[in-house]
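S.K.: Down below are the structures I want you to see.
Bear in mind these aren't lab numbers, they're just calculated from the coordinates by the rules spelled out. Because the structure is a prediction, the values reported are computed rather than measured. Cβ atoms are built from the backbone, for glycine too; each structure is taken alone.
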Structure 1
Amino acid sequence: MAKTLYEMLYERMENRCVRQADLCRGLCSTSAMSRYLRGERRIDRMLLTAFMQRLGMSPDKFTTLLTEPEYYYFEWKQEIVLAQIRGDYKKVECLLKDDAAVDRECNEILQEQFYLMLNGIVVKQLYGDNEKSEKFFYEAIKLTIPDFPEKFNMNTLFCLQEINAIILWLEVQPDKRKKLELYEYLISYVTRQYQDELELVKIYPRLAAGYLGVLYQEKRYYECIVVSERAFELMFSTGYVMCLGKILDINIKAYKSCGNEEKIIDRQLQLEAWNEFVEEEKSAGIGDNDDICIMDVWQETELINELIRRERQKKGYSQEYVSEGICSPQTFSRIESGSRLPNPNKYKLIMAKLSLSKEYYFSSIETSDYSVLEKKHNLERLIMCENWEDAERELYSLEKALSLDIPVNSQYVRIMKYIIDNDLDKIEPKDKIEILRQILSMTVTDIPESDCVEAWGDDIWLKDFSSIEILIIVQIGNALINNKDYKLAAHIFENVLEGCKRSRIKPEFHYRTLTLIISRLSGLYGRLGDCERERSYSLESIRISSVSCNRDDLPAYINNLADAYEKMGDMEKAAKYYRIAYLCAELFGKKYVHKIKASYDKIKEVIFSIHLK
């Protein structure tokens, strides 16, 4: 069984019969690869992502610990993504001239590839020079795929950045035959290589959008339907949505060409609602571009210094105690502030003193087996889809595979069991707070032994919490909401949100955690009659949903926005957003679609009666 992340990579290589030379092609030397696999050198985040994706693994199962300089570079990349979403390519052009475009701690080849790709995009979007952009994309591809565009063999491996570079090149490639051959090869490759849906969904819709255009021109309508329906299935089962408008459009045309009128009506309504929503995003300044290259944006990130400070404070240790035998208290203080980076040996000693994993890449559970992380992801997907019977089975399997003497593992299992049992009405309302208090106390040790949340005081909510601890707090808030204690729930969520904002890390890098809190606040202020706050938090939920591509609960966010406008007396806007929320919920297969439809039908009656007067 693998013991470190590096050994996980080696184990995966052996299982898939991948040679070192094929895995590191164009990225680093085989001797450097050997040192990485032996754990003698730290793999930077960009390089690790490329290795994992070439092996068909998902880096999103890990949180990455970054230094300040590394984080500065990834923040710069995210600024580029946000500018692309807004369609502000002048801003992208300016950002490419920024000093942050180069970071000595990240893989130089992957940085250069990204830089060339973005230059090609800017040239295409701002100046319409497809010939020049093609040269940029071609140069970017050749950096790591020297034989491009010759035939690939079974040993040719790609990371998502490389596939995105090829897609960009194909978009400006006039040779239709070459486009068709490459799209067919890449669709086959990603379907075969990425068994993990978390990775497949990042690239399949982008590939499908381009491939469908070629297939439709070739009048291969049945294949258009198969490819587009697979894209829908992937997007709606994971919640990650991109290129939806383009894929819906070709899907409708293909069904029309095949004479399937029944499907056309449903899809046309969905496309109409989606286009209407995208226009609303554009007018709100969020953006209207859902088919850009979004790479690495979904990966959870933490700063080394913030993690060390949070865990030291959580355990009640002084800086003097942790630094003893490692460095001076003054040096440790600079490490915590981020003004100094601990060398690898000091880092390991500090983490050992705090009883934490010494890895720079970690999960919210501690395991040495990648297949266990796949079980964790599958469990969370089943819960998201409200498939409780299968979720119970997956949780039982996960529980057997984990070392439950490790607090974070036991805590994770217990909160997942609580969520499942709660939705199946297996927990008495009077017991909920106490059960959740016990679960949270497994890692937050100074919670008073009382099931009266108000008696816990304010200071408890001002801590820096982990993602699992915030999930538990969200469940505490849900229990308070069920008890109609809306003000206390809102107070807790506001304090926890403030704690999240204290981090140097931008909110988008913690979108999963953030949307849990913000969406609850939106609903709570709706119940409390504070329409402006309900509207504001609804828009922020929609914004984060847009920049992360995570649209899983988008219908609920739009529904909250409609509710806010209804309470504000703007019935026309309320009706518009209820309609969009209803059609999006139907498109995404949400079980609460009928509740939204009831609100939409009700508001239509109100508007009709107003017009009659």
Structure 2
Amino acid sequence: MRLHFLSRHPLRGSSAFSLFFVIISAILLCTISCKNEVDDEALEKERQKADSLLQASINNRKRLETEEELAERVRRVKNNSFTSGDSVYSEASVIAIEDSLLTGVKLTGKSNQGGRITHFTHTAITYNGKVARGILPGELFRTDLRDQNKVIFYVLEKDSGEVSAQGLEIHSDTLELLPAPMEANYYFDLLTQRQFESDLPNPNRFFKTIKSARLNNTFVSDSVFPGKEVYTDHRPLLPDYLSVSMERLWVVSQNQTANVLVTYPTDSTYQVTTLRAEKRGKEVNSYIKSAFVNDTLFLQHSVRDSLVYDHPHLVVYQKDSVIRHYRYDRNFTFDLIKTDSVRSVENYPQYYRQLKDSVFEIETDTFRLNGKQLAWKYTASYHRANPLKQEVAVRVQHKDLVDPVKNRLIFRLPQAGTPGRASLTDLITREKHYKQEDLNFDGYTDFSFKKGTDNNGNPEYIVYLYNPDYGRFSRTPSLDGISILGGIITDKEKQRLLYPGFIGNGHLSVSVLSSAEGAPYQKEIYWTTGKLEALQLHYQKIVNNSIVEKQSPLIDSLPVSGSDLKTGLVQWILEKG
């Protein structure tokens, strides 16, 4: 049967299609023409990239084998290696290993030995999916990656308590497990506990519940810990199936509990290492915690928290923290290699609400000054208090030096020596009772107080000398002076006082005051002039307000310049004499 198109102009549709084809062809030709400049090397790289992606996809499909499928495949392979039919691996499971290409497979098997069924555990190793020849006779517990080529596997046979090691050359032609020396301290991986904290909330209750574990009439209880209660710790440091010469014990004495490890390096020696301990007292609390960090390092951290100052207005605790670093071996012999110590002080100033709007007295502990037991007494009121942040400050009206036994006022400090506002910690702390200075070199402590500044911004100090005949302090204006080094400098060897200060434009002056016994004071003055990069040093000597000697400039070259000038010049004067 023929089919006829119902069209009076059958070529019109064909012509339209031809026109469309011509246009598309022209566009393609234009595109191809534009691509003539494309680099052939770039196209080659694109093709290589596509090939790499394709190969990676193929490899990924290879690795889509599940852990269960891998374990089952290894089980079948290892079952085929048995030479007789009396043993079989019945179960298999994958063990994760640090190296992603290595996989351990735990194989649980059964064996018929003369009609008696025994169970055993072995471990197989695969590398990149390939099963290594040989078997690890036990359960894998440690893997050491020695280098890029060799891996050492440690396994434990729990029934016998034996540990063995085998090595694998992962890039060798024959992937085979071979016996290897056991160089590492593999006991670290078998520890039942690695960190030890003080976590006995009720020691009395705990030891009451394990009283059957108390040791009596043994070497440890009678010789190592005489006079103390000793209990066997029911949690051994290593599993019972391992034969290691050690004991983990509890040792109890008054207010102290310790968990210790007793090891026996030789038949005639022993070593005691504290794993954790706690001691509670009225004013001193201490504890010890420790940790096995790796197979060679053991850290022991001891902390002692003690009350060092107990005053009605200030309580001070001191915390001493010591970290001891030990090196230990497979026999658990510990050698101290390093000690780090840190001390911190925690102040707790007291705020009494009933004294909020009152003026009250604060008396420090007594201290020895010029052969007498004296104390500071402050007349003060609260200025600012934030007990939560351990901050309490007061306004001080008077600061008196008193004899508390005789209730006698020795010396009332001038306003220059009285702190207007101060924290309770600064007022009461023992180390800040007074500054040791003997300004006339008679063997008695004198006082100097900062009183404002001079025109050059130098701090000015006023002096009170102690009179041993009357037991009083007397104002001594002849020794007043400036100092930019935190106070008047005393030279005990040559019995001199030094007063360093700035005189403008960055220049320095040092006045030196001295006096032979019975002679009037004489003053020596050193000062600098000139440009800072080329300073000159000048000198003059004054006796009875008259200049008796002058050198301007000094022949000696200036020892220092710049930022070290103030300390360097003072040191130079002290050494020069």
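S.K.: Which structure, out of 1, 2, was distance in nm of label points 7 Å out along Cα→Cβ at positions 388 and 420 derived from, given a value of 1.2? Can you show the working numbers first?
M.R.: Values: 1: 1.2; 2: 3.0.
This figure was derived from 1.
S.K.: Taking relative contact order in percent (Cα under 8 Å, 6 or more apart) for each of 1, 2, which is largest?
M.R.: 1
S.K.: Using distance in nm of label points 7 Å out along Cα→Cβ at positions 124 and 316 for the comparison, can you identify which of 1, 2 gives the largest number?
M.R.: With respect to distance in nm of label points 7 Å out along Cα→Cβ at positions 124 and 316, the highest-scoring structure among 1, 2 is 2.
S.K.: A further question follows. Taking semi-axes √(5λ) of the Cα gyration tensor in Å from the coordinates of each of 1, 2, which one would give 37, 36, 23? Each step should come with its number before you reach the end.
M.R.: Working: 1: 37, 36, 23; 2: 81, 50, 27.
The read-out was computed on structure 1.
S.K.: When distance in nm of label points 7 Å out along Cα→Cβ at positions 108 and 340 is computed for each of 1, 2, which one produces 2.9?
M.R.: 1
S.K.: Here's another thing I want to ask about it. Determine which structure produced the value 20.9 for mean count of other Cβ atoms within 10 Å over residues 412-419, calculated from the coordinates; the candidates are 1, 2.
M.R.: On the way: 1: 20.9; 2: 14.6.
Of the structures listed, the value fits 1.
S.K.: With helix-only ellipticity at 222 nm (-39500 (n - 2.57) for each DSSP H run of 4 or more, over all residues; to 500) coming out at -5000, pick the structure among 1, 2 it was computed from. Write out the running numbers ahead of the final one.
M.R.: Values: 1: -21500; 2: -5000.
Only structure 2 yields this read-out.
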